[in-house]
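Presented below are the structures under discussion, each in the form of structure tokens.
Quick note: the coordinates plus some simple rules give every number you see, no bench work behind them. No experiment lies behind these values; they were computed from the predicted model shown. Cβ atoms are built from the backbone, for glycine too; each structure is taken alone.
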Structure I
């Protein structure tokens, strides 16, 4: 069974997730923690529950999902794992920070860790996530899907009754629509989806009520 703890981070109200199982191994997904308070909240949760972080997973490389990379690296020694198509965005996180927030961003984690491709898997504890490429919001956007638990993390590809914007660098409306069509066809309708912003949803609800379908 997966234990999922959500932390809402930074001025963009980004969702960071700490996902663990009965082995107490965990993964950290999209650490957007910018402030000391946000970072301490995540560290306290991991410490208080005796968790062992194994991976820092990034659904994509926009700055609001990556403010906390340096914190995770210095605390747990984990570099971000992301799709290879988003490396170009990852290398410009500082520029993104200036554009979106007006202030800079400096990190000692200049290079990402493992680079992912469609169909790869990332294991921790008794579970694994399958990497499903979902370009459109960014070239390297992915779903992280755990088939055993029918649980997915969608980043900014799919929100409850909405989808990610496509007007940023590398965004493509036709590609995100294609990605959403493939996802809703491939995943079971009772899959619970945890997005990068806002509340959770399900594949069934999105197929029935999302205006972009």
Structure II
């Protein structure tokens, strides 16, 4: 794998976890949770989807167990949540966070699909595992914060974008496209699809 591509995927992975953790911290702050509650919500948001996927695929150890550095960073952010969120608000506007969240959706969904394929799952199941990886963190966040999950009350495509991107990944994989390029193309597709639906305010029919 080319070092630049390895670095690109590592940066995207960090952005994904960072964006999901921030969304968890924001929700925890709205609910006036203490540092422990903020940490649990942020951790569940960042790693909930991957953990559910690993449980369904009987895969051990969990991703966050293997990568404790991310957990330590989220722990530190939770301890300094009020100050950190004020700083984040100054440095990043809502659009920047939406882009980071879309990157997270794309990368997590594609990584989940890839892991399911490695576990010898059939194509449709692999695509669903990708969607689970991408969206379940947000579902767990909303449940912990006593809200109806956003994915169930917002008609703008979210899981649909992830599902389409997972099938693109499967199609390119069947054509023999090199794995790292496939990841970048499929993640990029989900990113663009998600942002286009937001900009154009595309909504699914009720």
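Source structure of the calculated read-out (relative contact order in percent (Cα under 8 Å, 6 or more apart), 24) within I, II: II.
Using the calculated result 13.4 for mean count of other Cβ atoms within 10 Å over residues 106-113, pick out the matching structure from I, II. Mind dumping the intermediate values first?
Values: I: 13.4; II: 29.0.
Derived from the structure labelled I.
Check the numbers for distance in nm of label points 7 Å out along Cα→Cβ at positions 98 and 114 across I, II and tell me which is largest. If we compare distance in nm of label points 7 Å out along Cα→Cβ at positions 98 and 114 over I, II, the biggest value is for I.
If Cα Rg over 2.2 N^0.38 Å, for residues 74-185 alone comes out at 1.23 when worked out from the coordinates, which of I, II was used? This value belongs to structure II.
Given a value of 42, 41, 27 for Cα extents along the principal axes in Å, point me to the structure among I, II it was derived from. Mind dumping the intermediate values first?
Values: I: 42, 41, 27; II: 49, 40, 33.
Corresponding structure: I.
Taking mean count of other Cβ atoms within 10 Å over residues 18-25 as the criterion, the largest value within structures I, II is that of II. Highest-scoring entry among I, II, by FRET efficiency 1/(1 + (r/R0)^6) of positions 66 and 82 (r between Cβ atoms, R0 = 35 Å, to 0.05), is I. I have -7500 for helix-only ellipticity at 222 nm (-39500 (n - 2.57) for each DSSP H run of 4 or more, over all residues; to 500), calculated from one of the structures I, II. Which structure is it? Checking each candidate, the match is I.
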